[in-house]
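Chemist: In the part that follows, the structures are each spelled out as structure tokens.
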Structure I
Amino acid sequence: MFLPEQGKIDVPPYGNERSKIAIVGDFSSGFDVRNRRPFSGPDGKVLEDCLHHAGLIRGEVYMTNLMKCRSDNRQLFFDEKKTTFTERGMEYVRLLQAEMSEVEANIIISCGPAAFAALCSLSRLSLYRGYVFPSTLLPSRKVIPTFHPFNALRGMYTYRYMIAADFGKAKEESKYPELRRPERQLVYHHDTIQDALDWLSFYEEQTIVGFDIEVINYEVSCISFSSSPELACVIPISERWNLEEEFQIWRGIQRVLGNPSSTKVIQNSMFDVPFLLTRNGITVRGEIHDTMIAHSIMFPELQKGLGFLGSIYCGSQEYWKDTVKFKNIKDES
């Protein structure tokens with residue numbers, strides 16, 4: 001096995017190389033060095049509690065640390081602000097690559113920003129936490145980034161819920177080696193006005209309709225509808241139709257959202273519903289199920305943004321929030 005030229009292996013890995021789940025931590029602690037086992041001490045107790053909450057035990061996972069020696073100066077190995085490794089840090093990255101290539105894990109859980117950067121070449125752990133990524137260090141492997149249990153010891157106790165949720169997702173992902181994304185179809189191109197009106201007629205007849213609006217310059221630029229996880233339709237508004245056609249589109253939208261027999265599902269109805277009423281005269285009728293409010297009632301201490309909800313409830317769904325960036329004209333006016 002490859003050994004780094006500088007430093008030494010104070011903390012060897014722990015667990016069966018044939019385990020289907022592997023956990024990779026950032027840096028080795030004094031407890032890890034003393035016990036010669038990763039995730040020892042108080043943070044190991046947090047990890048074990050989160051494993052039990054997800055229906056797992058230590059004996060079912062393979063555990064290791066990226067940096068296998070203890071250091072009081074982490075900057076010698078990893079610059080978290082720049083998400084870059086020093087030469088000494090890269091030695092341990094290569095060591096991890098050689099080590100994990102001999103492990104059969106179907107899913108790797110990276111605990112901490114350094115482990116996430118080493119395995120996926122990505123930063124912003126707090127944004128991507130809980131989503132499933134392909135590994136750049138180990139092609140054909142998949143990775144779920146999460147917080148290091150050490151961060152859940154003092155003050156940030158809510159991290160324990162997130163770590164446990166990520167362990168639960170890893171348990172499901174460990175059943176197969178490939179990355180299985182949900183199959184979804186998004187219809188956003190309409191050749192004619194009739195195409196758009198046909199889709200609105202379709203959603204007018206559905207018993208459950210999810211919808212969402214995008215706003216640019218304090219005007220609705222588009223509205224999307226869905227009645228199943230597999231299919232969604234976007235109806236463009238801004239700069240797409242002439243005056244008569246846009247009038248027909250808004251009449252169709254009112255028939256969909258004004259149907260009192262259908263249940264409306266939305267994230268943050270407190271913005272979308274009043275906005276549609278005051279700016280466009282669209283009245284939303286029927287039961288409204290707000291995913292943000294429902295989640296906030298169940299877990300008031302956790303975040304409630306759509307990106308966070310996706311990391312908890314949407315399985316292996318790819319992170320989508322940074323796929324398209326809308327230029328907010330209001331900020332420049």
Structure II
Amino acid sequence: MKVFVTGVSGCIGVSVSRELISQGHEVVGIDTQDMPVAINDSNFTHILGSILDKTFLRDALRGCDSVIHLAAHLGVKRTEKNRLRCLDINVDGTRNILEAAQGARTVRKFIFASSSEVYGEPFSNPVTEQSITQGKTIYAISKLAGEELTKAFGEELKAFDTCILRFFNTYGIGQVGQFVITRFVNNVLSGKSPIINGAGDQLRSYCFAEDTARGVVLALQNPISSGKIYNIGSNSEPITILDLAKKIISLSPSNSSLKPSVLGASFGDRDKSREIFFRHADTSLARQELSFQANISLDEGLKKLIDAGIGKKDWGTHEKNYEY
């Protein structure tokens with residue numbers, strides 16, 4: 001296949017591209033950012049460009065068999081402060097790529113990357129695909145809108161087969177430092193205490209990007225996924241934020257004397273009304289239908305990040321070159 005991947009420079013995009021290439025597929029990847037890690041392969045093409053540029057998308061998509069749409073405006077604080085940009089990129093941008101894929105006439109399958117944020121604070125855990133969606137943030141609402149657009153193109157317009165994947169707390173090498181694991185690792189490797197917003201009892205399940213990428217490619221390749229929604233994440237090691245910080249410290253022997261700094265009342269990137277306190281994934285549907293299971297343990301994934309050293313600290317700057 002010739003696969004068009006948006007948001008290719010993110011840690012998931014890099015991992016998805018590598019997974020596709022390892023299986024003999026050709027990848028055309030676009031992003032407003034340079035690649036943080038080079039992929040030197042004749043089956044990989046990286047193009048700088050925006051999903052808000054309809055002409056660019058039309059030209060870049062020529063000859064592609066499928067689309068994996070990962071590009072999004074991310075970060076709770078970032079999206080709450082830039083609501084219009086969030087809606088432009090996550091809603092209008094998604095419609096643009098759907099329309100471009102329809103216009104290409106060669107695309108047979110479209111994968112939309114959604115988020116566990118669409119579940120908001122769930123009534124029960126672990127969260128299944130049938131759990132009520134009640135997003136608390138503009139980011140969550142934009143992802144729900146993207147899901148509905150994807151369904152419309154697949155079910156009403158019958159433009160191509162579609163599949164929606166709800167990612168649960170993916171982390172990996174190359175992820176920006178605003179996300180909790182990268183922030184904790186960067187702090188510890190710099191000899192600083194990881195800072196805990198809230199009491200630290202918030203519960204999450206974390207999935208390494210290489211596992212998430214396998215789930216994406218399995219969904220792309222398996223016809224049973226058409227018209228379906230799947231949770232993609234790790235379901236075996238839910239952990240509190242405080243215990244996560246302690247684990248990162250313990251895996252970094254040179255700074256093992258550090259202790260987490262618990263801020264209590266402060267919620268940092270979220271205010272209290274936006275915080276999600278307890279949420280972790282039920283991935284049994286993906287296991288049953290796609291043979292997906294996260295294989296990389298939390299310890300193993302964290303060690304990979306620690307061995308990679310201090311990661312990217314902030315969002316990239318290339319996006320300022322594009323009009324949103």
Structure III
Amino acid sequence: MEVRVLPPQPKLMENLVVFSGSSNFPLAQRVADYLGIKLGEIELTRFKDGEIYVQIRENVRGKDVFFIQSTSRDANFHIMETLLAEDALRRASARRINLVIPYFGYARQDRKDKPRVPISARVVADLLERMGASRIITVDLHAGQIQGFFYIPVDHLTALPLFVDYFRGYSDVMVISPDAGGAQRAMEMAKRLAAPFAILFKRRRRANEAEIIQVVGDVERKRAIIIDDIVDTAGTLVKAAEAILKAGASEVYASITHPVLSPPAVERIKASPIKKVVVTNTIKLSEEAKECGKIEVLDIAPLIGEAIIRVHQERSISELFR
């Protein structure tokens with residue numbers, strides 16, 4: 001699977017404005033650089049009591065606006081900042097408000113799996129849509145069915161081509177899904193690498209705590225690649241790597257789209273037998289994570305930039321992955 005990246009066409013980029021929220025300014029700047037434009041001027045500050053202040057500092061009347069914001073730590077703050085930015089853009093008469101949410105938070109609560117719990121992903125979807133979003137662009141949702149929570153178009157991108165290109169030269173590989181829910185993703189990567197795949201069965205006792213039950217598949221003397229959408233505290237990831245090595249694998253790597261990396265994730269990865277954790281820059285890494293020799297970052301900005309071009313020009317996004 002290859003990403004077909006086309007150069008921007010300046011004449012077709014008129015009336016396009018890209019703004020950045022505060023969650024991942026470096027990614028937004030890389031996207032703007034790819035597009036060949038400057039980021040839009042926006043003021044994002046706080047009052048003394050913590051309330052968020054947003055002001056759009058340039059004219060957006062009749063413009064096609066893209067607001068880039070991941071819901072990384074602090075998720076609640078960044079969601080609220082996005083809602084206020086949406087309202088400001090709508091009141092400023094933007095023609096279309098496209099939310100680029102590389103990491104869509106609250107996606108782990110996508111169904112009612114226990115009594116008296118919310119479907120948090122639906123709540124966030126309703127808020128974003130109600131405040132005026134015209135379209136959502138996101139990357140590797142935790143559950144694909146979250147697209148159905150929106151009545152507006154959702155462009156669901158995937159970082160899979162980046163991981164396939166990264167591991168293409170490796171020999172004796174085997175792709176591992178850490179659970180049944182990620183089996184389709186692992187099968188797709190295995191197909192692209194012409195490699196076998198296996199699956200782990202686990203039991204989750206509570207949030208951020210899981211027990212690996214069984215490795216299903218022959219990983220003997222294989223270079224195992226665990227593929228998943230999120231690494232949070234890395235507890236499950238490290239246990240998965242240990243179980244795979246115990247089953248006979250020679251090495252273990254991980255390819256994870258969203259490096260949430262809540263403490264003590266980096267310490268666990270450093271102390272683990274994992275050779276390398278390959279992630280994307282949908283979430284800005286902490287200084288501790290940047291200094292960890294086992295974490296390598298792939299740039300998702302060209303893919304997002306190309307998606308923005310195609311949305312703005314009313315062209316197909318699916319062609320990117322043919």
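No value in this document is a laboratory result; all are computed from the given coordinates. It should be emphasised that the depicted structure is a prediction, and the values quoted were computed from it without experimental measurement. Cβ atoms are built from the backbone, for glycine too; each structure is taken alone.
Chemist: Given a value of 1.6 for distance in nm of label points 7 Å out along Cα→Cβ at positions 81 and 297, point me to the structure among I, II, III it was derived from.
Modeler: Comparing all candidates, it corresponds to III.
Chemist: Thinking of I, II, III, which structure, once semi-axes √(5λ) of the Cα gyration tensor in Å is computed, gives back 35, 22, 18? The partial results should precede the final answer.
Modeler: Values: I: 47, 20, 18; II: 31, 21, 19; III: 35, 22, 18.
The read-out was computed on structure III.
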